[in-house]
Structure 1
Amino acid sequence: MKLKITFNPQSLIQDLHSINLSEVSRRALGEVGEMLVASTHRGFQEEKAPDGTPWAPNSPVTIARKGHGRVLFHTGRLIGSIQVVALTDRYVKVGPATPDEQRKAIKHQLEGVVPAGGGSPIKRPMLGISKYRKDLENAQKIIEKIFQEALK
């Protein structure tokens with residue numbers, strides 16, 4: 001049994017010329033950005049880093065001050081500020097939209113925050129491509145779907 005695959009590069013080139021690649025790319029990256037925002041929000045709800053590592057719990061002092069134990073949630077401003085902050089036909093950037101929330105995110109993501117009761121700084125990464133939430137696979141599906149639709 002033989003399998004024969006025929007590929008017509010001329011047809012593909014004609015199809016690609018029939019679409020506005022810049023517009024399709026921007027649409028695809030916009031949808032990927034929204035998926036990454038949703039994935040980041042899921043991380044906040046699960047209290048997990050993009051790699052699936054659970055965040056350290058709040059200290060008893062922090063829980064007493066806030067009245068609850070939800071990690072990285074006090075006013076809701078940080079999670080609420082996570083959005084698509086830049087979008088072109090070449091890239092999408094997801095993160096906190098305001099300078100104050102950007103500083104908070106950098107502190108938690110990279111430097112760590114000293115617990116209210118004292119001790120060593122604790123990092124709680126929240127931003128990034130999540131392997132355990134399958135962000136790359138989901139992005140690929142979104143991009144394929146949008147380009148297939150554009151070629152119809």
Structure 2
Amino acid sequence: MINERISNISFGLGTITSIENNYIHVVFDNKDYGEKIFNYPESFDKFLKFEDKALQTKVTAEIKVIHAKAEEDRKLKEAKKDQIIAAKVKAKEVHEEKVELAKKRKTAAKSKATKATKAAKAEKLAEAAEAAKLVNEAKSAEEAATVVESTESTKE
């Protein structure tokens with residue numbers, strides 16, 4: 001590609017003088033512009049054009065491959081991002097399910113404790129009622145005994 005002629009939309013016609021890595025050096029015919037350095041092949045996408053049609057076709061194909069690769073990379077990054085988002089959403093759902101389960105367990109434990117407390121209170125009330133009944137029976141027995149004693153003492 002060295003010594004190939006190119007045209008630039010701003011600087012006019014020029015000649016490629018060297019290629020280093022992904023850069024081409026171009027000396028323009030108009031001495032006011034001197035030598036300029038451009039990215040290769042990206043500059044041929046917008047700024048530069050080979051005068052040789054075969055080289056232009058070749059560089060256009062290279063650019064298409066670069067664009068296709070960039071689009072593929074973009075889609076892969078987007079897919080990875082979507083996977084990360086989906087994983088975060090799933091993790092949040094699992095966390096919320098665990099929190100809900102813990103709340104249900106806590107509610108069930110409270111309910112069980114409340115039932116046990118109510119059962120214990122009912123048992124105490126039943127015991128108190130039984131005790132009251134016994135006390136009443138004892139009072140009735142005492143009263144009956146007093147009545148019997150007073151009846152016997154009046155007979156004597």
Structure 3
Amino acid sequence: MCSFSWLEVARACLQAGDRVLVQAHGGSMRPFLRDGDIVEIVPIPAARLRIGDIVAIHRSGQTVLVHRVVHTGDGARHHCIETQGDANGSSDGWVESVQVIGKVITIVRDGKRINLSQGWRRWAGLGWAYSAPLRRYAIPLLRRLWLHWHRGMQ
């Protein structure tokens with residue numbers, strides 16, 4: 001019987017320079033990632049990550065998260081990034097470089113490959129990352145407005 005977790009196998013593959021395909025679960029990255037999408041993760045040094053990149057991270061005792069980089073560290077945090085789910089109102093906090101599994105470069109949805117690192121998708125990701133502070137306040141407000149409107153329609 002094999003006692004390796006999928007995470008250990010994925011890390012070993014990435015350390016060998018291979019790519020890893022993983023199915024995404026949850027809604028924290030909507031609208032860019034959907035539940036059931038396949039994400040292609042490649043190895044990357046944390047120092048090469050940029051704001052707007054989507055990364056897979058793992059903190060001890062937690063599940064693997066696939067979230068967007070919203071800040072890169074400087075000064076005392078030069079080996080850190082801050083991540084946030086696109087649909088989340090707050091960040092995950094600072095993530096140490098050793099917790100970064102890799103960078104998501106492609107989504108496979110309905111059999112089609114979607115490259116996230118080029119063209120308008122890269123620019124959309126940047127815009128989404130830079131709007132994170134605004135979304136922190138806008139998402140709860142929009143939810144309240146929607147609930148108010150929805151209740152009025154019943």
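Descriptive notes on the structure:
- Mean projected area of the Cα convex hull in nm² - highest-scoring structure of 1, 2, 3: 2
- Looking across 1, 2, 3, the calculation of distance in nm of label points 7 Å out along Cα→Cβ at positions 42 and 130 that yields 9.3 traces back to 2.
- When relative contact order in percent (Cα under 8 Å, 6 or more apart) is computed across structures 1, 2, 3, the figure 31 traces back to 1.
- Winner on distance in nm of label points 7 Å out along Cα→Cβ at positions 58 and 90 once structures 1, 2, 3 are ranked, highest first: 2
- Identity of the structure behind -14500 (criterion: helix-only ellipticity at 222 nm (-39500 (n - 2.57) for each DSSP H run of 4 or more, over all residues; to 500), calculated), options 1, 2, 3: 1
- Test item: Rg/Rh (Cα atoms, Kirkwood Rh), for residues 34-121 alone calculated as 1.00, pick one of 1, 2, 3: 1
All of the numbers you see were taken from the coordinates with simple rules; none came from a lab. As the structure is a prediction and not an experimental result, all values here were calculated from the model. Cβ atoms are built from the backbone, for glycine too; each structure is taken alone.
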